[in-house]
Each structure stands twice: as structure tokens, then as C-alpha cells.
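Listed next: structures, encoded as C-alpha cells.
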Structure 1
Amino acid sequence: MAGNRHQFILGLVIKKMREGGATISAVDGAYAGLFGEKIPLPPTILRHRPDAVGVKQDGRICIGEAKTESDIANNRIYEQLHDFATIELNGKICEVIVGIPKSSEDVFNRSLKRVGLQGNDNIHVLCVPDELIND
């Protein structure tokens, strides 16, 4: 089960996905959905299961990922982001929204650059102020 910090960041990522026009279709974590309906787990995309998946009106898939400080140092997340940001689903490259603690932004950006994902137009980073993240 995801920790409170991860879950809080995921909630903000899902909010950002919805604000961008995505209808949430799957979540790996707590998300009540509309009127308390259960939401299914996301499918595995290439080698990884995302935290959240939504679909925009034009059919574009939007993938949400929440990362904590300890996740940022793990090279596995950059493999995930590569998979999610380069796959074409429904005839379109997926949009990826990644939520991270603000204090991890520099390390995250350096790692994105190192793995060749910095400047990728379909990866959007949501930096969450550390003061807001629950323990």
C-alpha cells in the first residue's frame, strides 16, 4: 500500500489530470471516483503499471505518476517515464504528469537530463511544496 506522502501527491496529480480534461479511468491507490464508484487498477504499459490513467476527449491517454523523495533516487522511475512518454496509444503519444516534492526538483531534473527525457513536451512536472505533503 502506498504511503501517505505518495497518496497525497497522487491526489494532486489526479486533480491536475482532471483539470487538463482527462476522465480518470484507472487508479493504483485510493480514489473514490464519482459517487463512491470503484475505479479499476491501471493496466501495465510496456514494463510498468502507472499510478493513474485517464482519457482526454480527443482519445489521448494521460498517465499520472506520484513520486516521493526516495523514488527520485531510484533509476526505475526514469525507465517508467521513458516507457510512458514514448508509447503511442489511441494513435497519440501519451501525456505524462509526474508529481514530486518541490525539494526533489533539482535532483529530478538532473536525472531527466541524464536519461534524455528533459525537455520532452509530453512530460509535465507538478512540484508539490513540501509543507503541504502529509507524513
Structure 2
Amino acid sequence: MERESPTAFARRFVAAMESSDMGTIAASFDPAVRAYVTNAEGGTDLVEGSDALQQRFPDFAAMAEVFQTSVTQVHEIDPSSVLFMVEIRAERKGRSLHNFAGILVRLSAAGRMVEYRMVEALPEESDRFWSD
């Protein structure tokens, strides 16, 4: 069976986030994945390993009254790398969030995520929205 394209991977991964398909999210990570995830200060936290990275992807839909994601742009860099932009809209506890994240993913030969790099348009606002 042929591995899915990086573009298809990105779209499937974001759809899994929106539908809270935690099994698909977990299966997307290589056990040795290295991730650079945006923190509240606008920097990045290094997260190593699939177990640690899964904890950074909570069940967003269960945490929010409304949680919608959409891939707004995809650029396939090469057969194993993709850069994509995600728009996030969420409502929770009387607050709303409208944010964008740029994500770079590198895939293994088996089609699992070995590297994840993320930047957010509004990291402090996002952190405040999802905490508490």
C-alpha cells in the first residue's frame, strides 16, 4: 500500500483534531517524534516522544461548546514534509477564540510524524482560552 501524501496527512490530522479522534491523532505520531509546540510566551517547548506529545493534544471538542478547524493553505515541501496553516474557532465558558497556527510536519517512510513545528498567531490568548 502506498503511503498517503503529506497534504493528505495534514488534512486527515486536522480533521482528527476537530472530531476528537484521539486514536487517529495518537497513531499519527512516530514513537520518537520531536515536536516544537508554541507556548504562552510565544516561544516553543520541545516535546519528545509520542506519549508526551499526545498529552499536548487534549480532547478539544470535549473542552469547548464549539470547536472548528480548517486547513486554509497547504504547501508540500517534498515527499516527506508539509507546511500548512490551520484556522481555529472555538467557544468555551462564554469566551471565544479565533486563531491561526502554522505547522510544519516531517513524516517517516512509514507515514508517521517524526517532526512537528508549530507557531501561533495569538499564543498568549490561546493559552488563556484553553486554561482553567
Structure 3
Amino acid sequence: MELKIKTDPKLFHHYIIAVAVHPATAGKMAGKMFLKYRPIHFTNDEVEKLQYAAMLSIDKLFKTTNSEAIESVDCQDLVYSLSAMKMGAAANQCTLHHFSSEFEMDDEDLGTIVNAANTSDYFKDKLIKSSIRG
């Protein structure tokens, strides 16, 4: 599974969200963006563990499968959650977005950003810039 995200050591908390758009049949909500799935939260520590797992999985001397590498760094839940979100987003025509923060955010904070993007150019720009392509 590959998601291309950028991390900043000063921004310890990371969130992946899926954003969808209400269909034309949704009445007054048609065309409005909304938070489709609950955010996945992870930290810089987990990013480092996953980088180590990636190195293990390509090691020529000590052959390690992807599953073994992920298990050895104890990040199975995060990898499975990210994989499921990526598949769900693709199936439901959602876009994935990555936000970083110095402090922990809750689901409501991220939902507010998405809802504000419907009426605010500032938040729409933030949402566009946070998009994960890949």
C-alpha cells in the first residue's frame, strides 16, 4: 500500500480523511462536500516505524515479507485502516486528504474544515493543498 504524504517533525499528529460530494439527488445538499469516513490518526513515531518496515521489506540479505515487516514494527492496525480507507474512498469516489497538526484534533475539527470549504475560499484552498494524489 502506498500513500504519498509529507511529514514535518514539528507537526507530530497526522490525519487522513476521505471527502465526498453529495450527489445531485441530495436536494439542498447537492454538490456540498462532507467528511465521508472517520479520520485516521497517526504520529511521527508511527511514520518512522513504517519507514523502517519499508526498509525491511526490501532488504536483500534478510528476506522479509511486507506482512512480516509491518508486524515486526507493530503497525498492522494502522496499515489495515489506511488500506481500507483507500479502497473505500476509491469505491465511493472520495478524495483523500492529509492534515498535520502540532496538537491532537478531533473528528469534529476536521469535519468543520471540510464543511467550511463549501463556503470559504481559504478552507477550500487548504483542502485542495492537503489532497493525496497517488
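The numbers here are math on the coordinates, done by the rules we state, and not lab data. Remember, it's a predicted structure, so these values are computed and weren't measured experimentally.
Tell me which of 1, 2, 3 gives 41, 18, 11 when you compute Cα extents along the principal axes in Å, for residues 53-92 alone. Of the options listed, only 3 reproduces it. Hey, percent of Cα pairs over 13 Å apart, for residues 13-68 alone derived from one of 1, 2, 3 reads 57; which structure? The correct label is 1.
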